[in-house]
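Only the coordinates and a few stated rules stand behind these numbers; no lab work does. Everything numeric here is computed off the predicted structure, so don't read it as measured data. Cβ atoms are built from the backbone, for glycine too; each structure is taken alone.
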Structure P
């Protein structure tokens with residue numbers, strides 16, 4: 001199956017899941033800042049609180065390529081889809097080799113004008129948890145020379161990690177101002193974390209009153 005066809009099917013599957021969440025769980029979504037998305041290849045750095053954004057972000061970008069841990073390729077069907085969609089697996093057990101391999105693949109996908117999606121903390125973090133940003137996003141930004149688009153969200157309030165429960169409310173996503181290429185690593189790392197965490201804290205605070213009352 002061609003990659004573009006598979007990605008289109010996954011996007012439709014994600015939209016069906018949005019409908020199920022609205023209909024069964026009264027979970028809605030609101031995405032602000034779509035007008036900030038530049039054309040062409042991008043590095044998208046998103047907060048990660050829930051499984052929700054792993055499929056929701058598929059619908060936001062034209063030709064997304066997730067950077068994901070290699071172990072996910074072992075999941076039946078999901079792994080097949082990830083390979084066919086030409087996502088970028090990372091072996092987290094071999095740090096230096098993993099960074100080199102990730103960078104090589106990322107440069108190939110940038111040449112194809114794809115949008116690379118990475119979760120800078122590498123795993124889901126509960127709302128309000130202390131952020132732990134990893135080096136991978138900084139390395140990638142410095143190597144591929146494209147704008148970085150920060151994304152803040154509060155999905156963990158309504159779809160908690162390691163839980164089957166869904167809480168009624170509106171998941172908020174905010175696409176922030178792009179960070180231009182060319183910043184030094186320290187300046188980029190500081191700006192990225194500040195932008196994402198400041199906006200995420202606001203979205204979580206705004207989402208908590210309704211969530212707390214359920």
Structure Q
């Protein structure tokens with residue numbers, strides 16, 4: 001039976017000090033605040049984004065403005081999140097939990113998610129639909145098909161082979177005089193099919209020729225410095 005942290009517990013002042021210091025940094029690429037686990041599926045989305053990126057921590061009981069009201073029953077919050085993870089995360093991601101006691105007999109639930117070893121991770125949206133999220137600055141955004149492919153191939157450490165054909169050379173000449181290009185713009189310029197244009201961009205990123213800047217409005221590709 002899960003213990004409910006409602007009784008008075010001795011406060012670990014060092015852990016509390018570390019929590020205040022972490023919260024003071026504000027939300028960012030590796031830190032997300034959640035007041036409560038009212039919508040556990042949203043917390044799963046944040047955890048998946050961390051697993052697909054460089055890892056990060058979700059703090060339950062911390063408001064967006066950085067105040068720390070805590071939660072009364074952290075085990076109940078954790079149970080809801082664990083249930084959602086089992087239902088929605090594919091594959092199931094690993095994380096480390098910690099319950100931090102506050103002076104007010106309330107608690108902060110810390111969920112640390114390391115960078116995943118089985119990327120990409122997905123969240124189930126319905127029986128037949130899933131989505132991949134990544135972390136970008138202080139937001140979790142839906143990854144494009146190209147970003148998903150790049151994550152997958154990098155994770156598998158597959159060898160990348162390609163040739164500089166006419167389309168690749170035209171693309172690089174364009175980027176020598178323009179800061180970036182989108183898939184849509186490349187399609188318009190090249191006349192290629194979407195699959196072929198996408199494949200060229202993906203392979204140039206994997207070959208460290210191009211850099212991809214994920215954006216839900218359309219990923220930007222630029223020459224790697």
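Taking relative contact order in percent (Cα under 8 Å, 6 or more apart) as the quantity of interest, name the structure among P, Q where it is greatest. It would help to have the intermediate numbers written out before the result.
Values: P: 28; Q: 18.
Of structures P, Q, the maximum of relative contact order in percent (Cα under 8 Å, 6 or more apart) occurs in P.
Quick check on the output: 17.6 is Kirkwood radius over Cα pairs in Å, derived from one of P, Q. Which one produced it? Don't skip to the end; give the middle numbers.
Working: P: 17.6; Q: 19.5.
Label of the source structure: P.
Matching task: 2.3 is the computed value of distance in nm of label points 7 Å out along Cα→Cβ at positions 51 and 99. Pick the structure from P, Q. Display every interim value, and only then the final one.
Numbers: P: 3.3; Q: 2.3.
Attributed to the structure labelled Q.
For structures P, Q, which has the highest computed value of mean count of other Cβ atoms within 10 Å over residues 35-42? Before the final figure, lay out the partial values.
Values: P: 13.6; Q: 16.5.
Top value of mean count of other Cβ atoms within 10 Å over residues 35-42 goes to structure Q.
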